[in-house]
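Listed next: structures, encoded as structure tokens.
What follows is calculated from the coordinates using simple rules that are stated; it is not laboratory data. On a predicted model such as this, the values are computed, not experimentally measured, just so you know. Cβ atoms are built from the backbone, for glycine too; each structure is taken alone.
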Structure P
Amino acid sequence: MNAKLVCRLFASVMFGLLLAATLQAQNKALDPVDRKDDWWVKRQAENVEQMGKGDIELLLIGDSITHGWDNHRELYEKFFGKYKPINLGFSGDQTAHVLWRLDRLPLAKITPKAAMIMIGTNNIGHQDGSTPHETAEGIVAIVKKLQKQYPKLHIIVLKVFHRDEKPDGEYRKKVNEINVALPSMLKGMKNVYLLDINAGFLDQDGTLPKGIMADFLHPGKEGYEYWGNAVGSAIEILFQLTDD
């Protein structure tokens, strides 16, 4: 192979690597960022305080959909209370906000056995948000951050919950794109389990009932009851695995 051809091949490879790095850097879903809202700062401080006391074994990570368990304390205790949980759900959060929060929690104070992640809908719900594929990359980044801190942690990644009343809704389609991308991205990752409970939220024709999500985004009490029942056996099994 002559020298000119070698140089051209080398230049092509370097250009490809540079392009990939540039595209990754432009993905805001991967770039940790905070929010300045007073309630958000306060909630983060409360989580820091709770985690600093230790004795936490289950991490619930996400946005308003996870935050909403706070409005159904009896269900929260029913489904998760025995696992010593902490609710790390923050209304309005995107993957970048979760990454920022995880970087600033006293993670070394606890040794959790399992985590459940439900995040991504806000990434595609804002004009300056992320594409579905970028959002999926953000979800994977959260998983990797948790694995780095807790190598033995069992992680349930929930496929992003459906939104929009009808199957042809704009956001329903984008959520579907996120969920289609996740299996290949998470494949082969140790102790990571992708769980899809979406079918149980829907009517047979694919419609999202108001009784489950009145605003076609956030579950109501019936939705949280279904969610808890749908993941209960999986969480129980994971805790048994960690006890073996």
Structure Q
Amino acid sequence: MKIVVALKQVPGRDSLLRVDASLRWISEADLTLETNEPDAYALEEALQLKEQHGGEVVVLSVGPARVAQAIRGALAKGADRAIHIEEDLNEWDTLGIAQLMARALEPEKPDLILTGLQSDDLGYGQTGVVLAELLSLPHATIIMQVELQNGALRAKREQEGGWFQYLELPLPALLTIQSGISKLRYATLMGIKRAQTKEVRKLTAAGLGVKPARSVEIRRVYLPRHERETEMLEGSPRQVAAKLVERLKFTARVL
């Protein structure tokens, strides 16, 4: 069984964010970078499925040369090989990235593709489902559990209000994985050593025959403003209490 895991490198949550000179993205000069958290859970699920059913796990990533660090981390945890499409993500939108992935996966013919539910930096939550559409694969999102049964899969899908939905999908298929689906493993010293010898196939958009085309463009990025406002509530204690509750419900939205 061949499982492909889409992996993205994103700014660390504790990074100090500064807008770059173009005002269209954040400066990467002082960033710490890490594997996107939902993608890390997708990788863990793939590794567990491999341990249960055999096969191989292939990591697929789009991004500049620095993404090699995240790829090596995935290989150290147990992925068998990787495909790195070396492109600047700022030149591509969700559709373009999915097109790159789809073209790279054409010769692979995976049985299962796992992606994170969304990225921690942009949070669109679209790449996985767009990729499934381009590959004409059945798909499901917000997955909390995966079981393989007789050439098909059974998935547990999270819904609102604490409800869950159970789905059965034929293979091949694509699932977007929710964070917290399982406990993440650490790379062992032996795994880190083995990762140095594992195959990382490098591709480019030109080699894949895909040209950059943006249907969505980020025109400006800015930090949110923090403003303080003081409002004096007047009236009797009962009236002040009622006004306070109203503002906590509808303005602050903490009740």
One of P, Q was used to calculate relative contact order in percent (Cα under 8 Å, 6 or more apart), yielding 24; that structure is Q
Ranking P, Q by FRET efficiency 1/(1 + (r/R0)^6) of positions 144 and 168 (r between Cβ atoms, R0 = 35 Å, to 0.05), the structure that comes out highest:
Q
Consider the structures P, Q: one of them gives 0.30 for FRET efficiency 1/(1 + (r/R0)^6) of positions 40 and 176 (r between Cβ atoms, R0 = 25 Å, to 0.05) as calculated from the coordinates. Say which.
P
With FRET efficiency 1/(1 + (r/R0)^6) of positions 56 and 184 (r between Cβ atoms, R0 = 35 Å, to 0.05) coming out at 0.65, pick the structure among P, Q it was computed from.
P
Determine which structure produced the value -15500 for helix-only ellipticity at 222 nm (-39500 (n - 2.57) for each DSSP H run of 4 or more, over all residues; to 500), calculated from the coordinates; the candidates are P, Q.
P
Kindly point out which one of P, Q the value 19.6, 73 was derived from, the read-out being Rg and Dmax of the Cα atoms in Å.
P
